[in-house]
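Structures given as structure tokens follow.
Bear in mind that the values in this text are calculations on the coordinates, not laboratory data. Only a predicted model underlies this, so the values are computations on that prediction, with no experimental measurement involved. Cβ atoms are built from the backbone, for glycine too; each structure is taken alone.
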Structure I
């Protein structure tokens, strides 16, 4: 299967090159799309909420959409900051359903945030799943009820750990219809 769709991963944080390449490869394998990696620069302070001591995910998503997204690709902004939306304490990521862009953050995906020994392999697995999940939304996929599907909603890191890095058969069929 060959898609004309391209995916752009834009790093707005300090990510190891190997880490980003691994995420890009996982995205390429799951979506059968060309994936480009870029660096983005912005002043994160304007998205910071001092009362919550977090970054407003909705505003960051809109900024990525307005300043980095194009009609020629799906764009995901990659961050390493604590994200929130007004109705939730925190989020791992967010995307415009059937839109051009999304965001994902590795901040709350690290074991260190929960007082557990760091595990870089597990952090990478979680981040790959989160990026693929948010990209799924940009392609029009909604949350799935299959426990292992990457499109299942994830409120806690344990939810992400239970998911696979791939789509269930129903979500794959829906995605393939979009990508064809």
Structure II
């Protein structure tokens, strides 16, 4: 018995020191080498500040809508809904989002609504939408802001981010930066 307890206690002490002292110091050191020393990126607009890489809630018709969030954009509790596509509660939530989108975007058919406008991301904090999700909202924004739709579509095109290294992931549009740019023109 003694031959099992002493190695277990030694291993416990080593792992305790590694995972509670050495590993956190390594991660902290790596964060110090990162841009902004691991404190996140903050965008300032007027008297407001926004965390750049965390999705924001935009619900006014004059703005591009963000991707829905299962955690109400609360970064302290990043999570998805964990409900599958056959769950009746989940389907009811998605259906309500579709109905709401159609009310605010007359002239758009159900088949034109991209999935990322009615389904939450796995983190619930995604700050991006697809270019298609931005384009389907262009007519509403142009109408509400009383600006030409071509101007809104040009702004969308200017804010499309390419895939990482040109290969990994889809094209995307950062909703916060797009909405801030929209405020600059009108």
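The table for this structure:
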{"item": "Top of I, II by mean count of other Cβ atoms within 10 Å over residues 69-76, largest first", "result": "I"}
{"item": "Value 0.90, calculated as FRET efficiency 1/(1 + (r/R0)^6) of positions 13 and 165 (r between Cβ atoms, R0 = 30 Å, to 0.05), assigned to which of I, II", "result": "I"}
{"item": "Read-out Cα extents along the principal axes in Å, computed value 46, 34, 33, structure in I, II", "result": "I"}
{"item": "Computed 3.8 for distance in nm of label points 7 Å out along Cα→Cβ at positions 5 and 45 - originating structure among I, II", "result": "I"}
